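Following this line, the structures themselves.
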Structure P
Amino acid sequence: MITGKYMRHYMTAKPTKNRLTEQEPIVLDEALGRSLPSVVIDPGKRFQVIEGFGGAFTEAAAVTFFKLKPESRERVLRAYFDRVDGHGYSLCRTHINSCDFSLNSYACTEVDGDLELKHFSINRDRQALLPMIKDAQRVAGEPLKVLVSPWSPPAWMKTNRQVKGGGKLKPEFQRAWADYFVRFIREYEEDGVPIWGLTVQNEPAAVQVWESCIYSAEEERDFVRDHLGPALKRAGLGRIKIIIWDHNRDWLVDRVRVAYDDPEASTYIWGAAFHWYGPDKFDNLQLAHDAWPDKKLIFTEGCQEGGPHIGSWSLGERYAREIINDLNRWTVGWIDWNLLLDESGGPNHAGNFCSAPIIADTENDRLVFQSSYYYLGHFSRFIRPGATRVLCASSRDDLEVTAFRNPDETVAVVVLNRTDEGHQFSLKLPDRNGISSIPAHSISTYTWQPA
């Protein structure tokens, strides 16, 4: 690591071949860059601590993964989970029962009235999903922080008697559904995949043509307070983070207010999760933190919908903009959606095809690394679990920035330029400055070890 008078500089830029490519180091000097646009960094002013970055293990990702030859599978794993040559992903998500990115709908028990879960089994997940997660853990060199989320309870537990199309959890099955979470966590952990946390329900305000289930804010609060929280505690699983909402930023404040203002429910809740599919409303993250500073914020899903979008540069820029705005408003973890999809943007049993940072051409055993892959790496490779956000500000709207101090004391600054013009600017530290240039439609990460 270059220390003292130099910064290391890594760039990804649209009109060049630079893809997380190291550039010439930035010289730091007390007299440089006084009149230029500036990015100011003060590592002494500290904010939230980062849990990690990652993506989602879905059945679609896992089935696609195992259609590849062993060499290509290993390349995917190294690209995401290797801490030296890859993204170093550490925080990931998977689904309880099926989701839209499953081959079809299923549940761990589909026997009507199985309140004691005698027919419960995760054998479906043992076919592809669990093996992929365990392969990723091997490459990471340690267990991942895995977050689990249900898209729907089994059909027999619901008011509409189907996993699709919304419906609600019947009151008489709330205890059994809480026990279902416990059983799922125990089965995964016995299979070698520790669970870090859970969300109560994926997108609880959305009636989808795929797996979905509706909770009002009051219903989610009551389920956590009266059933899920106590069930985890009884099972000795109080360490599991319970996370509410798991939907878009627009209704975040209204939803969390109901649960956080209930003293008993709040004791069980670690924080709130959010997605990016609605209006931006980044200010709602700041408001939620300001009102309930002891509760965490975590991003748990985002992708470009409507197909694979192969070759699109705007993919990466969307990711970087969202990540910077989320991190600068107290988000502690950022989880992408599918780690891997095929050339159609699937498989998806509901026809809800999407993009992923790595697309697999399964017929030709070829991997396509999207712009989103490289843009994500500018954060996950340099901002490590345990890093603390530090003060970072820009003098121009078209220089979007964030900065973190890692546990090893290295500082990482990310600068994004989504405009059609390049810029020269100064990097201003408390005791010295450096000058850098950022091309149009590019992203740079600067790292250094304070002397």
Structure Q
Amino acid sequence: MSTVLVLGGGVVGLSMAMMLARQGHSVTVFEHDGASLPGSPEEAWRAWERRGVTQFRLPHYLHPPVRHLLDSHLPDVKEALLRVGCITFDVLETMPSSITDRAAREGDERFITITGRRPAIEYAFASVAERLIPIRRGVSVGGLLTRPSAASGIPHVTGVRTVDGEEVSADLIVDAMGRHSKIANWLEAIGARRPIEEAEISGFIYYTRYFRSRTGAVPPCRSALQTYFHSFSLLTLPSDAGTWSVTVFISSEDRALKKLRDPKHWTALVAACPWHAHWLDGEPITDVLTMGGIHDRYRRFVVDGVPVATGIVSVGDSWACTNPSLGRGIAMGLMHAFGTVEVVQQHLDNPLALALAQDSMTERRVTPWYRDNRGWIARYNASIEGRPQPQPTNPRARVAKALSVAVMYNADLFRAANEIRSLLALPQEVMARPGVVDRIMQVASTHEAVTPPGPSRKELLRMLV
């Protein structure tokens, strides 16, 4: 039996730990935040202190691959999610009324997910994990322990040193510390090369408000979960226990729209959008919550074909973190975690092979989703400056623009687009299917783009005076 130390007790770290424990490993989780698991999901919403999770009380959504992975690997966690009030949601409910073909298709169940607020989600994961594995809350790690390299010139990690001086050895260290992970500095301190790193600020600001139903029913979807306007977008997410969130996304360069932090202006904007105004029909349970300054960051721990270290792997946001505009963080993190568990099962006795195999799996399965997670800042900034929106300059971009038109009229193309949005199939996989691109271009050429009803830029600015 091997010993594994997981650093980070969030959703991804706990999932890794539970999976590895069920493979027969001795697993311990170290979590920096010291607050213990609350007594109920509602208490978690009200009072659970998770300072290490910046967006803990901001919008969260679990894409369908999360349900698929829980069904196959952690069914007791799925049951716990349902017990705490998380809901099942069918992405096909967002099909626009402009599509008249409402017939079911084989495989439609792949679009069904289960989702809720982050505190409820994390409460469910932790309530199962605490029955299976030791979780040491309030333990902060300050550095890595090493021993002679498993491969020439490559440091081999054998444990960690806490900030209190405790040394803990393990056969494998899993870095699941999220977007605030200090792994690059720790690796450099033991003589390892720094990982390849790419980072850029996302350029978005998010203004969110949560509501609770007065009747117990969550408002119906009259549009896609995220709707794009000229210089802002609206995200409406059903959540647990009769709650939901409404988020306004803007460019961080749009100084005029920063007045949306005022509940009066925020409410006026949402009320002026006919497809979305009914989402205000509930009891507000928060003020307008603001988040900005979020970075997209990617790390690769194999440089020039050589791992920077062995005995340690990074998963989830510690590896790559994205802005929340598409809500992909937890889904990508769990896809990465489950893939890493498979690699550990195959290669734990060979540290070099494990590091290389995890890198290969990551680049094949998860990195393409990171690359695909692009924002719309150029489009927004053009509107702010009164310029025409940038036009696609390559065939792939032209097809993507045509698809945004076609999804409003064709049921099969709507499903194809939502396979991409829901992380069920990569864009290149969908577009490679026979006839798909031709069908997209044909439907788009015979239909007008659907413009969501709402205030013009000029009207919006007048509203904010």
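Where a number appears in this text, it was derived from the coordinates with a stated rule and is not lab data. Note that the coordinates shown come from a computational prediction; the quantities given were computed from them, not determined experimentally. Cβ atoms are built from the backbone, for glycine too; each structure is taken alone.
Kindly point out which one of P, Q the value 0.10 was derived from, the read-out being FRET efficiency 1/(1 + (r/R0)^6) of positions 132 and 228 (r between Cβ atoms, R0 = 30 Å, to 0.05).
Clearly, the read-out refers to Q.
If helix-only ellipticity at 222 nm (-39500 (n - 2.57) for each DSSP H run of 4 or more, over all residues; to 500) is calculated from each of P, Q, which structure is the one that comes out at -10500?
Checking each candidate, the match is Q.
Which one of P, Q has distance in nm of label points 7 Å out along Cα→Cβ at positions 76 and 148, as calculated from the coordinates, equal to 4.2?
Q
I have 5.9 for mean projected area of the Cα convex hull in nm², for residues 52-115 alone, calculated from one of the structures P, Q. Which structure is it?
P
Identify which of structures P, Q gives the largest calculated value of distance in nm of label points 7 Å out along Cα→Cβ at positions 260 and 348.
By distance in nm of label points 7 Å out along Cα→Cβ at positions 260 and 348, the leading structure of P, Q is Q.
Compare relative contact order in percent (Cα under 8 Å, 6 or more apart) across structures P, Q and report the one with the greatest value.
Structure P gives the largest value of relative contact order in percent (Cα under 8 Å, 6 or more apart) among P, Q.
Computing Cα extents along the principal axes in Å gives 74, 54, 35 for which of P, Q?
Matching structure: P.
Identify the structure, out of P, Q, from whose coordinates mean count of other Cβ atoms within 10 Å over residues 92-99 was calculated to give 24.6.
P
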